[in-house]
Structure 1
Amino acid sequence: MPQLAIMIKPLNDEQLIIAQQIGVTDIVTAYPGPKLDDLRRLKRHIENMGLRLSVIEDNLTMRQIVLGHDGAEQQLDEMSHLIQNMGELDIKVLCYNFMAELDMTRTSFEVPQRGGL
């Protein structure tokens, strides 16, 4: 069966209803924090809207890990708990960005993007 996923920001009932109406089956959402109950509550809410929480990405606490700074061990512990929690809740995909600073950025705004933008 085909799966169509979408990242919804902000994640709210109106956006979830629209996603379902356009044929989306799976939701990609931002990391809700390290607590299993928060992730469980989020998953249950999405499922109650007739969709499936399949991917966690964005807002991951990894800066200290990537840069090798103090606090990296704590962040590694938090990421480990997230992966364990995702396994317990059958959320199969963790999408992370191992960039040293913010997120991916363009090298130049003078060079056109796809579609000439």
Structure 2
Amino acid sequence: MELSSRVNAWDVQGMGYLNYARFNRERLSSFHQLDIRVDKQFYLNNFSLMLYLDVQNVYNFKATQPPILILEEDEAGMPIVYEENGIMRYRLKELQNNIGNILPSIGIIIII
């Protein structure tokens, strides 16, 4: 957070910096999901037709990812900048980064 909040550092990379001093000290929780697909294929004279229903992450498991750093903005939409010990810094905040949603899809495949 100390390096990432510096204005000149953030402006170079456009995002936060990783802290390699903490490399391999923390682990994310395990990830798992259940995907189900049902399909049916029909063979016709000149082509075949396949219909399918696919549902990914059936039980809606939410996986935790590392938080994302973003710039805090004022009412005008400008990044908040402050000075600390002669160093210009952006005010940053962490967004929780949870992934995983149910993803249903249906489809038709025609093979000629």
- request: Figure out for me which of the structures 1, 2 the number -1500 belongs to, where helix-only ellipticity at 222 nm (-39500 (n - 2.57) for each DSSP H run of 4 or more, over all residues; to 500) was derived from the coordinates.
  value: 2
task: Using Rg/Rh (Cα atoms, Kirkwood Rh), single out the structure from 1, 2 with the greatest value.
output: 2
query: Comparing structures 1, 2 by relative contact order in percent (Cα under 8 Å, 6 or more apart), which one has the largest value?
result: 2
- prompt: Upon calculation of Cα extents along the principal axes in Å, for residues 46-93 alone from the atomic coordinates, which of the structures 1, 2 produces 42, 19, 14?
  reply: 1
message: If distance in nm of label points 7 Å out along Cα→Cβ at positions 22 and 54 computes to 3.7, which of 1, 2 did it come from?
response: 2
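We did not get these values from a lab; they are worked out from the coordinates using the rules stated. On a predicted model such as this, the values are computed, not experimentally measured, just so you know. Cβ atoms are built from the backbone, for glycine too; each structure is taken alone.
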